[in-house]
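Participant: Read through the structures below before going on.
Every read-out reported here was derived from the displayed coordinates using simple, explicitly stated rules and does not represent laboratory data. Since we're looking at a predicted model, the values are computed, not measured. Cβ atoms are built from the backbone, for glycine too; each structure is taken alone.
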Structure I
Amino acid sequence: MFRIRRIHDHVLPADRRAVAAIQEILRAQFPGLREAEIENLPLALTDTSATFRTLLIAAERADGGLLGFALVRHHPRQRFFLLDFLSAAPGRTGSGVGSVLYEATRRAAGLRGVRAIYLECLPDDPALCADPDDLRQNRARLRFYERYGARPIAGTAYERPLSDDDDSPPYLVVDPLGGPPPTRAEARAAAGTILRAKYAWLMADEAVDAVVASFRDDPVRLREPRYAQGEPEPDAPARDAEGIVLVVNDRHEIHHVRERGYVESPARVRAIRRELERTGLFEARPAVRHAERFIHAVHAPDYVAYLKRVCAGLEAERAVYPYVFPVRNNARPPKDLATRAGYYCIDTFTPLTHNAWLAARAAVDCTLTAAQAVLDGRRLAYALVRPPGHHAERGFYGGFCYFNNAAVAAQMLCAHGRVAILDVDYHHGNGQQQIFLHRADVLTVSIHGHPSFAYPYFSGFEEETGEGDGAGFNLNIPLQEKLDGAGYRRALGRALERIRTFAPTFLVVCLGLDTARADPTGTWDLATADFEKNGSMIGALRLPTLVVQEGGYGVRVLGRNAAAFFRGLHAASL
């Protein structure tokens, strides 16, 4: 079974291992390649200043072992891909790896609006290739690409030898991706760009110009098919290498408080999931059970033990709401567990029920499963969970939140690099602020309604910037009661600039959809188009990103706004 994924950089251990394995294949299978190009591969992956953007797509076993790779150069302005290398690992030739990788490359082209994929193939003509073994390999390669509709451009001087003793000059092959062949202008521009990028050290500008001028047909003429046709049949399913991993809390519905006015209902997740399935952007995965120690890493042991014990002892239909709060002698909590709820809660409307622990525990498992997908090299993952978590502090619950899902995930991720948490819920992310207040390895940023009118009222002020080692690593951006999409984006731009300065390895987004127009818990006026723009701005950071669901209670528009956010996030992160 193949796992296909894009390698964006050289940061995660899994990516470093894959890049090192790819470099060894390049050395072994392409002896003419200059060592400097191989060594510079990690830098090329993140260089956005070059003419081309480098894409690296890997095929791996489930255990992460490399099966093959495609190394692609994308020219955004001219809207073409140059497939530099497509290679299977030693011993994997003919196993279907090449087909899966090329199909992933074609899908990546489609996502970026690319019109054609260009590649060089050595000739299958005996007049241009004298060695019979090389000729046989060249024919096999051209046969492979011809099955996808990719054929050499005919009637040009591209395959003209550079010198009298030059053997096997390459064809320029083009895959028009099911559309018409490129126009003469498109092909000339692409050929000139490719030649200058690949052979500047061998070809003078005059020689390049002569080859470009030899493209006279409009549109270009592709060589007639030479090989038996047939659809490629990979031996593993081909998935979008750049889709969003989706982990849904399948136990969320057991937490259903059937009381008038309790807006944190199961309908929220159903509404979001229904719209996400229509986008085709998501790859669903089941949640994996994780040890309770991950919760203890951010929550106080006595608090976790209390939640577990009191929920287990409640009858199925009973809900316990706090009504007594220890403002005087908080060192001596009441013995009665129901009365003690006020010792651990920050409000009067978040109940404890028999299933609250079970649902909150499952939400943590979902979030950690999505975080692990990011650690394994996936660029985007979404934990669609309820109950939410961003109001849960180290030793307190409230605001419908019991465990801080985002904080638990951030704690897991920060073992591998610095983490930024961006909270875009209408309400302040007091939980992660309090949990990481004294730390410099986790940056917490929250955009929210000013606490003078918005829950939780006691935190979220601009002067709260962190304490001790964490001084300067908490940013609150409280905003006015009435706000439109443009005003929100100005605040989001400020938040993103702080995150860029922090330069994290990972980004955790607390996604609140209660910033939407007419949400029953908010006062702002964001429309569906605003959520897509916000997603685009966040995606432009191009960081490994975990999105964790928080608030949003206008069920009628929840799914539409979530889908718009992820469309923007996904497109900008490519």
Structure II
Amino acid sequence: MESSKKKRGARRASPLGVLETTQANLCSMEVEPDSQVSSLSRRKFMGTVAAAAASASAIGLSPILGTKAEAQTAAARPEGVVDPRVAKSYALRVAAATKEALIPVPPHTTNGDEALYPDKSGTYTKGLLQDGYGVVNLAAYQSLKTALATGNPADFENIIIGGTRTLNGPQGALAFGLEGTDAVQFGNAPCPADQENVAVVPPPPAVASPAYGTELVEMYWGSLLRDVAFTDYANDPSGYGQAAAAELTNMPHYAGPRDGNGRVTPDLLFRGGYPGETVGPYISQLFITPTMLGQQAISQQYTTYAPFVDFMTDINEWFAVQNGTDTGFRTTNDPQPRYLHNGRNLASYTRVDVLYQAYFTAFLALLTLGFPLNPGNPYVHSRTQNGFDTFGGPDIAASLGGIAARALDVVWYQKWVIHLRHRPESGGGLVALQKNPSLGSADAKVNNNVLNSQALQASFNKYHSYLLAQAFPEGSPTHPAYPTGHGMVGGACITLLKFFFDGSQLFSNFATPMVPTNDGLSLVRYTGADAGQMTVNGELNKIAHNVSFGHGIHAGIHWRSDSDISLRLGEAFAISVLQDKAHEYNEKFTVSFQKLDGTTAIISNQ
């Protein structure tokens, strides 16, 4: 039911600054050979559904809408089903499953690093037994690959880990999707047979590429600016903000936003580039607006971590973490609650948040401020009714939690089965090995653009180490980097909120835009010239990147591309769920909203 105003060609520009090419000859109902995990069980499932689809078509189940379709449900009833509502419910389920099953499986192309480097130093191996700095034990690595290939729970128990820290849910990658499109049907190029399927997961930059080096340069600057207020990037005495903006301006593969002259300004550092994200303050209004959960006040001030405490800049500490040593929590809370005003604050928030927490709170803030519902909501103009369990508060609140769980299934498949991208801390390890050959060597080598960067030198001057300083003692979670779970959930949840609320509304029509002071202790009026241009859509896009970059660039544990692509993937999955969910409603409606690429999505059951 989704339509897009953007015309799609054979080649398109990606946020990573590279061109994706449609690979029509690779489209099929099977996964590519290097990605065939549990392929037999998936094939069996798809075959069963395809047979059901053929049967459903023969008895006239599509579409299952309107008076004609209601008459057809009589012929669709399974043996023993008498009640017409049960028969119609069955027909709706078959129709939805059939539609989803007929989406071709697109290519799942990787960046090639796993095959390129025999020692797997360009691939995710954290938590597995390590043989040396940056080098995994190959038998341990094969034990992981065997488990992913067979899908046998017993094989996952035989994975060879290096310490007591366990891997983060690899079997979640093999969960089937019974809501929306299944994980295997999201790839990196659309199939001609399914022109509505958007290419949402291009391969991440390869280790040796200048794009990878550029992302790592941004990560080093992020670590150096972790304790600087977002409002102070331009005038901080350290000079890091100005230096970061200048260096990234001169890096052609930088994928973040630039101004009209092609420059990265301090104000644009670590922002996303989707509509509205460069308008107004760095922190979304929905992340700082006080609100209520029923009668419970929510101040939107947070307990964060004490400043200037970073981790994993010692090579032995770094190696222990890669080998799966449990480091414990080892962080100290700042006793003073604050509004989120710098990178460490955002990192602190994301270390222990409930994944959809920010978007549930954003929903409450939208209610508190009185923002109107989407004009397509069937109750907007009703004289006699209001939405409740459908198109009302309980529907919105429960949908956010529900889609967050299922979105993780989709992104876990991409993480573990397809890409196995290593974490930025591993990139920092490769840099340390290249700068200090006496430590050892790895097959993978990073680009000279990071080895010769100002960011790396500034980080070395501060920490006396070439490793990437981490906000948490354990560094990243023990699952692969690409795409990110926080971003996936963020993309899905803001899409739901756009479906329910009118995203085109100007924020200033309902509240005075505010910004945290540079100590995070209070809010002051935002007086920028663009204060009147901030929209609900822009602030939703912004909060999703605030959270995902908080768990990424600011914490040191995710690459920019992890966040950018995961938001798009989360949006695509949410749209597929909404397309199916539309037929659950008795109300007739047509809802439209702005997507991350600026085009319009339409969800309708009419």
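Participant: From which structure (I, II) was distance in nm of label points 7 Å out along Cα→Cβ at positions 180 and 348 calculated, if the value obtained is 7.2?
Facilitator: Values: I: 7.2; II: 3.2.
Traced to structure I.
Participant: Separate question: If FRET efficiency 1/(1 + (r/R0)^6) of positions 468 and 556 (r between Cβ atoms, R0 = 35 Å, to 0.05) computes to 0.20, which of I, II did it come from? Present the calculation step by step, with values, prior to reporting the outcome.
Facilitator: Values: I: 0.20; II: 1.00.
It was calculated from structure I.
Participant: When distance in nm of label points 7 Å out along Cα→Cβ at positions 404 and 436 is computed for each of I, II, which one produces 0.9? Can you show the working numbers first?
Facilitator: Working: I: 0.9; II: 4.0.
Structure I accounts for this read-out.
Participant: Let me ask you something else. Of the structures labelled I, II, one was used to calculate relative contact order in percent (Cα under 8 Å, 6 or more apart), giving 11. Name it.
Facilitator: On the way: I: 11; II: 21.
Computed on structure I.
Participant: State the single structure among I, II that was used to calculate mean count of other Cβ atoms within 10 Å over residues 292-299, giving 17.5. Walk me through the numbers on the way to the answer.
Facilitator: Working: I: 17.5; II: 9.5.
Among I, II, the structure yielding 17.5 for mean count of other Cβ atoms within 10 Å over residues 292-299 is I.
Participant: Still on this structure, please answer the following. Which structure, out of I, II, was percent of Cα pairs over 40 Å apart calculated from, if the result is 27?
Facilitator: Working: I: 35; II: 27.
The structure behind it is II.
Participant: Thinking of I, II, which structure, once P(r) over Cα pairs in 5 Å bins from 0, in percent, for residues 452-547 alone is computed, gives back 2, 11, 20, 24, 21, 15, 6, 1, 0? Could you put the intermediate results ahead of the total?
Facilitator: Numbers: I: 2, 11, 20, 24, 21, 15, 6, 1, 0; II: 2, 10, 12, 14, 13, 15, 13, 11, 6, 2, 0.
Going through each structure in turn, the value belongs to I.
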